[in-house]
Structure P
Amino acid sequence: MRVALGADHAGFEMKQVIAQQLGSLGHRVLDLGTNSVDPVDYPDFSAAVARAVLDGRADRGVLICGSGVGASVAANKFPGIRAGLCHDCYSAHQGVEHDNMNILVLGSRIVGLELAKDLVSTFLQATFFGEERHRRRLAKITALEVESPL
């Protein structure tokens with residue numbers, strides 16, 4: 001699988017570990033930065049990962065910032081992106097199975113490295129169930145993405 005990987009400065013060290021894990025599992029990693037612990041703005045990396053997923057350079061994405069909240073909010077501004085902040089393995093697989101989540105978001109100050117690796121593996125192994133109820137709900141989300149503001 002092709003996986004776009006991005007992080008801000010708070011997620012840099014975890015990103016390095018996840019990149020190594022992904023490579024050892026046979027995935028192709030598209031590392032979109034950051035490349036140090038120097039302060040950067042998380043929306044830049046959320047946008048890079050979201051665009052890579054949307055334009056087909058990656059099948060899925062993983063984003064990491066301090067809490068995961070900011071990266072998740074930014075990525076979800078892109079129509080077609082379903083980024084989920086997960087701190088447990090149930091959410092990491094259920095988000096794909098039911099909601100067709102295409103970006104996993106991690107908080108490096110919230111989860112430890114071993115749990116982060118488990119979350120990434122769980123996310124990448126999951127597949128969308130595609131049942132009618134799930135497709136119906138996704139269609140409603142898509143409609144919200146194109147809805148005109150009041």
Structure Q
Amino acid sequence: MPATSFLVRPARDDDRLPLAKLFAAVAEERDGIATEPPVDLDARAAGWELDWIFVATAEHEVIGMVHLSPSRHGYSDIALAVAREWRGRGVGTALFDTAVAFAREHGFHKLSLSVFAHNTAAIALYRKFAFVEEGRRVKHFRRQSGELWDSIEMGLLL
């Protein structure tokens with residue numbers, strides 16, 4: 001069982017590879033994010049816009065991340081990834097608390113996200129933060145298996 005305490009902080013340059021590894025591990029699960037393996041770790045590590053990322057760490061290991069993608073129109077997309085063994089332990093809540101506060105401080109009027117319709121745990125977290133369903137994209141994502149998955153579009157007015 002992993003440690004019980006964790007810290008949320010802004011991402012740093014030395015988080016690039018650990019962030020890429022976390023992303024790849026979540027992608028390996030093939031059910032929570034749109035990306036599926038293989039993940040090019042070097043390309044993913046180089047591509048992070050760190051100014052808009054917060055990480056959760058435990059014992060100096062990146063166990064979760066939340067990423068904001070600002071728009072020039074005053075809203076930001078938001079995305080979350082938490083290591084499997086840390087889910088259900090408050091990591092996602094702590095990351096979202098931080099990201100929502102940061103978005104408010106930076107004057108965004110809205111946060112938006114997409115979530116697979118079957119991802120009930122993530123949907124419950126987003127609803128806890130008062131995100132509301134704004135639409136559904138039917139059979140929107142083609143998976144490597146050939147399946148077509150729905151996504152739910154959710155938003156939070158700040």
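Rule-based calculations on the coordinates, nothing more; no lab input. This structure is a prediction, so every number in the text was calculated from the model and none was measured. Cβ atoms are built from the backbone, for glycine too; each structure is taken alone.
Quick look at the values:
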item	result
Which of P, Q leads on mean count of other Cβ atoms within 10 Å over residues 45-52, largest value	P
Given -15000 for helix-only ellipticity at 222 nm (-39500 (n - 2.57) for each DSSP H run of 4 or more, over all residues; to 500), calculated: source structure among P, Q	P
Relative contact order in percent (Cα under 8 Å, 6 or more apart) - highest-scoring structure of P, Q	P
Structure (P, Q) behind the derived value 117 of volume of the Cα convex hull per residue in Å³	Q
